[in-house]
Every structure is written in structure tokens, then in C-alpha cells.
Structure 1
């Protein structure tokens, strides 16, 4: 951008055209400048002169550069001259002193200009004050940084909470196991069932602790981690073939816990009661999405079948009582089929993770 006497503008063939251009330029809402073949600036419009508070004679040549902030001067000159030599458009941001002495950030964009015959005649450029835009962007970056830091702290805190809850639940489970050593068979069974349910809840927090998303549980990964322990504890794992058909679904802990406990109760009930007398069979767990935002959970076995009074009957085990309670908590539609075994189907809304 770095005047000499002012020649005709952009190869103008006569003074009338030159005057028209200057009239338009002086009424433009942006600062305009032009340089000649030597790279020195030879024209500034009235918007520029009003901004700097200097005369055209003061700004011509390299005079305009006196207003560039010292920290930006060298980069501004280097980039302008490099673009001038290459005859390539450029875009530069630098601070320019305003008439009141305050430095303002300027976006300066220049491009080569050519005469009617196609010969290079210098550069023409425009400048706008972007100080408020830069300050807003800087403020936004600072706020974004602060929010990111707060989010990281929240994630660390949530991770620690899930870790501690998991450890505390495992401690309670271990205490139940110790307690079971000194009681009768019926009490041992009740304590083991309580221990299993606590372990199912602890697994939710373990999944959250090990996940990148601390606010949602991948239900498919949860079920995959849950089933082996249930099969092992039931003693029927070698006789019953378990298949999983699970779509990727994420649930908030408030919905993942009752859903996980539902799977635990249904699978445990099937392993314990559907295959008596060393009977072999199959057990399938399905989780599928249904439009527009629903989920369908199916636990199906080909065992001996379930009594006809569930879920309306009053005399069945605690596990199936809990199934009805958890289904209600999820506001799920519960369907039980008894043909060729037992099939539990629960349909409910996914909810927002």
C-alpha cells in the first residue's frame, strides 16, 4: 500500500471519468486506497482521511504507514510488498491510529488493478474497522475456554463420583457375601439375590466411569458385560446358549439403571427356572430402535414357560415383581407371551441422553 502526484485513476481515459470515480470513492462507506506502479500510495478517499484525521498530502507515498502500530508495521509492509511483487490479492489485519489517537484493528484487502489495455497499473484496496468484531471474538474465545475448563472439571468430578459409587456398591456387595456365610440356605439365597442386584447397579457406574460420555450408558455394552456374570452365577451357562442382538443405544443413568435391572431379573429368572432338570435351551436378548424415538427390549427363552398369572397375579417371586415395578418406572408397555417358552417384550421411550 505504500504517493506521488495523483495520476488518472485505473487508466481513466479522461478527467471526467476520473472525477466520477473520485466522487464515488469519497462517498463509499469504507476506506479506499490506490497505489501506482512503484507500490507507493497515491490516493485515499475521504473516509480514510476522516478516520486518520490527516490530509491527502500527509498520507501519500509512505505517509499512511506512520499510523500503523509499531508491533504490526513490519508484517504489514512485508506482506503488502510480497503481494505487490507477485501481483496477487492480499488480506491483512493490523492496527491503525485513528484521529483521536486510539489504535483500531483494520481489515485491509487489496487486489491488482489493470488498465483498459490489460497492463498492470498498481493496486486498489479497501479497509474496514474490525475492532469490535475482534473484541467479540476474543471474548467468545475466553468464554469458550472458561466453559471448556468448567466442563473438564465437571467430567473429572462425575468420573470420580461414578468411581466412588461403584466402589461403595462393590463394598456393600462384598459385605453381603460375607454375611451370607453365617446364615441358613434361604437367607443365603436372599442375600445372593440382593448382591446380584447391587452388582447390576454398580456395573452401570463402572460403565459410566470407563466411558467418554459420563452422562449416558451404552446399553448394548452394559448388557454384554452383564450377561457372562449372570450365566456364571446361575450354573446354567454351559447348558443354555445365550445370544445377544443389541443395537447401539445410550440411556441416561436414570433410565439405564431400571433397564439394566430389568435385563438382570429377566435373564436370571430364565436361567434359574426355564431350564429345570439339567435341560438345555436357548436364551435371547434383543434391543432394537423403533420409530420415532422408542426402544424395544425382548428377553426370550425356549424353556418350560411361565405361569399364566404374570403380571396380574400376586404370587410369584420378587424378581418378577421387580420386573413389573421397573417397567412402570420406565413407563414401558409390557407384553408377555408363553408360546414355546416365555417372551418378555418391553416398549418404552429412549429419552434424551
Structure 2
């Protein structure tokens, strides 16, 4: 069967990663020229279409056959990836390791997905700042994502809400033509939603992916008249194969200074050395602080990071709804880490 840890995929070790994409975006939009030898955008304006939850293999099956396979960052969580995209910095520098974040100034673990935090993401990640220009436009179907993620992370830019997939692509085309912003960002969550509830291998997920890819290709045809168009994703999904309730492990809880944060496939641990051995007993790959710095490329990391080598969910928080999930993400498996990248340059 082989060692399951040999199947883990590490960001950027097999070519470019989403961090390279972010740094190229930052260089172009700040007028610094190209920032990456392996990825060059030639246009003065850039449009990014982010297809949430569309892993590389699913993207190809759905018709995005021209896509290059790249890696996302770790943790492979939407809020972490988008913070990297909007700052050009890795998770170990900006410090957002999942929807649940330990905020030292508040003194607690804060859930940026479901709560109204005292501090915005922009305040949390300081001194890291966003490179996004003032005339940027962000399109998203979710008020929650707009409030806690986009508006919470970005000081600049205008946020537009759409209501259906068809409305979203039409709105993106219209505002690009009317306003010609230097940076246009379309967030498309539909594949992620279907995969969570029906599983990444389900016919429903493949149908959703095909619809999304078809409309995205059509939009890219229009946008590429005036924009460098980047089509990519934040993560893929694994099929859920069970759930482990860590809140019932009293021996583990005794070793923790705080409850685990991050998410259920990327557990951030502040605690004693004994926690590492207990977590390894579950079959988790546990990285110490030095290993975590190398994995997340920075100093803003916890004492330990625990990552599954199987497809189970490792849950602690009672308010999580993952018990019903059939697909999930956050870890280092190939299904979670490999994502597509397509670049369409402006027409001459």
C-alpha cells in the first residue's frame, strides 16, 4: 500500500503555485513589471476568475482541458488562499490558517466564516497589506463572503453582489466593458457547494463543474479582448471517509493551551509536546514549528500543525456542520492541493 505520507503534496515543489500567481498579480498591478519568471502577464488590466472547489482532475474532466496543473497553498482553505492572492504573501507571513484564527489581541479563537469578528482580516494580518488598486471590482454571490472576506480583507475596491451563476457571468462582462477596472475578480462558489454536499465524485458535482467551465470559457473569450485573464481555483476536494471527534479525547485536551484552530483537515495546535504524540496516534502527520515554517513559508505559525493522511474529518468545534459533508478540503492530499491554471492574454 505504501506510506500514505509519501502521497502528501507540498506547495510549490512541483513547479508554480498559487503564491506565484499572487506575486505576479501584485507586480503587474503595482506597475513593477513581471514578478515571476515562470508566469508572466502582459496586460495592464487583469481579470481573475476563481472557481472555488475545482480541483485539477475535475477541471480537466469538466472541459478545462487547456489548464496547467499547479499547487495551491497550505492550508487549502478558501480564506487562506484568497488572503494570499490579495496580498502576495504566503500563509506563514499573513497568518490566516483557516476560517478559525487565533487572534492574540482578542485572546481567543475567532471564526471568520460565521461570526462578526471584532477585528477585520485586514487588521488581523498587519503589517501585511493588500496590493489591490482602488478601482478594483469584486463580484460575489454571498453577502457573508463580501462582508467578512472581501470587504474585511481589502481596503480598496468596490463589491458587487450577483444572484445566480448566469447573472454573475453577465454582470462581470458588463462591468468590465463599462468601467474597465485594472483588477476584476469574479468569485464562483458553486462547484465547492455541490461537492461538499454530494461528494467530489458525484454526477451532480461533475455537472456543476461542466456548467461553470462552459460559462467561464465564454466569459474569458470576452474579457481577453482587453484583459489578461487568469482562471484558477483555491483547492480541490477529497471524498469524506469518516469523522473523528477530537473533543472527546480528554488526554489530548489536557495538553492544549487553546482549542485547535484552522480547520478540520489542517489543525493548528498551541500546546505541549505530548500533543504531538497523541495526534500522531490518530495517523495524522504532525509538523513541529520549524517544519511548519517551511511548509507555510513564514514565522506566523503555531507550535504544531496536524494534517490527515486519510480522507477523514478531524473535528473539534460543536458548531461545525461538516458531519453532513461528503466532500471536504484543507489538507495536503493531491486531490486537495492540485488546482488548474489557465492564462488568456489580451488580443493584439
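Every number in this text was worked out from the coordinates using simple rules, so none of it is lab data. Source: prediction; values computed, not measured. Cβ atoms are built from the backbone, for glycine too; each structure is taken alone.
Observations, loosely collected:
- Parent structure of the calculated result 13.5, given that Kirkwood radius over Cα pairs in Å, for residues 264-335 alone is the read-out and 1, 2 the choices: 1
- When helix-only ellipticity at 222 nm (-39500 (n - 2.57) for each DSSP H run of 4 or more, over all residues; to 500) is computed across structures 1, 2, the figure -8500 traces back to 2.
- Structure responsible for 3.8, with distance in nm of label points 7 Å out along Cα→Cβ at positions 16 and 280 calculated and labels 1, 2 on offer: 2
- Computed 0.15 for FRET efficiency 1/(1 + (r/R0)^6) of positions 248 and 304 (r between Cβ atoms, R0 = 25 Å, to 0.05) - originating structure among 1, 2: 1
- Origin of the derived value 6.2 (distance in nm of label points 7 Å out along Cα→Cβ at positions 48 and 256; candidates 1, 2): 1
- Looking across 1, 2, the calculation of distance in nm of label points 7 Å out along Cα→Cβ at positions 32 and 96 that yields 1.9 traces back to 2.
- Top of 1, 2 by distance in nm of label points 7 Å out along Cα→Cβ at positions 56 and 224, largest first: 1
- Test item: Rg and Dmax of the Cα atoms in Å, for residues 168-271 alone calculated as 14.4, 44, pick one of 1, 2: 1
- Which entry (1, 2) yields the derived value -0.27, -0.68, -0.96 for log10 I(q)/I(0) by the Debye sum over Cα atoms at q = 0.07, 0.11, 0.13 Å⁻¹: 2
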